[in-house]
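A short reminder: the numbers here are calculations on the coordinates, not readings from a lab. These numbers were taken from a predicted model, which means no experiment stands behind them. Cβ atoms are built from the backbone, for glycine too; each structure is taken alone.
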Structure P
């Protein structure tokens, strides 16, 4: 079976490849495909964005494909940055710019009010063009400063519940066991094992 990863985010590609590494499938990325569609993520839900990305790739290549959309939802900020997590500090910000904006907005938030959760929605379009959704949530809190040098995005400031380390201080294997994307992708992995 061939499976296209409907993303150009190198960090996501690396993480998803690791999570699906035990499956006997051939994973394709934008690097192996010509005219890979660029999707504007303008939906107001994670599901809407993930489905749009997967649909665009499916309609272009007619090969099973998977996309995800992930958001960081911070209670003290009324759920922000949420669906706009990757664009929190503007239209094309760096990971660092997004983290700095988040820490700035939470500057006066006391430790007991820094609850947050990562949510991922994975959407798989099968060979018939039918969409299947898989969700993952990881609860935690936002630290007052960055720590660690692994991972990407908001990982240096997000501490999962039950851990005294940020996502950035965990190895990829440790992170994948408990992360939002890890949970959603394991559901997808189980689905593929049963159906393909």
Structure Q
């Protein structure tokens, strides 16, 4: 572990191989799990703003959940997370013609319909950020559904922090990311 500003970063972020392979996993990280994706307080209004634009891409079951409880709920840890359907799918999931799970928010963003990419925790996955009183922990969440991503990352020689450059900059800024790259270079030369 090492520290950058107010974050403690796990060495796994620098050392583990990762490159999403949606053809293999079919987007399982948006389907499986114990709760919805973490949502930052400032993202709550954004999720509600984009809802009318993505509504028709959502499943009827997701629409029912949203109508009943909203786009988020507070989980057992007291954090806002995206609402889920039947204990599984994020309410914002949709599927392409190959059966690959996609994010309706990201789809609308890529089609130029909205300017909100998706919750930053989703963009950062498989990195999870935990908030503590005096620091934030930046950890790699190693999960069996991402096995294909670790295999592809190894074949492409891409580490977690390299694959997630854009969302890491989105979350922490370019200076922070440059310090992360410096830490990676230092770590590689040990």
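Structure above, values below:
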| item | result |
| --- | --- |
| Relative contact order in percent (Cα under 8 Å, 6 or more apart) from the coordinates reads 33; which among P, Q | Q |
| For 13.8 (mean count of other Cβ atoms within 10 Å over residues 27-34, calculated) the corresponding structure among P, Q | P |
| Which entry (P, Q) yields the derived value 2.1 for distance in nm of label points 7 Å out along Cα→Cβ at positions 43 and 59 | Q |
| Value 13.1, calculated as mean count of other Cβ atoms within 10 Å over residues 19-26, assigned to which of P, Q | P |
| Top of P, Q by mean count of other Cβ atoms within 10 Å over residues 35-42, largest first | Q |
| Computed -0.64, -0.74 for log10 I(q)/I(0) by the Debye sum over Cα atoms at q = 0.18, 0.20 Å⁻¹, for residues 131-170 alone - originating structure among P, Q | Q |
| Which entry (P, Q) yields the derived value 3.6 for distance in nm of label points 7 Å out along Cα→Cβ at positions 115 and 139 | Q |
| Mean count of other Cβ atoms within 10 Å over residues 67-74 - structure with the largest value, from P, Q | P |
| Winner on volume of the Cα convex hull per residue in Å³ once structures P, Q are ranked, highest first | Q |
| When mean count of other Cβ atoms within 10 Å over residues 11-18 is computed for each of P, Q, the largest belongs to | Q |
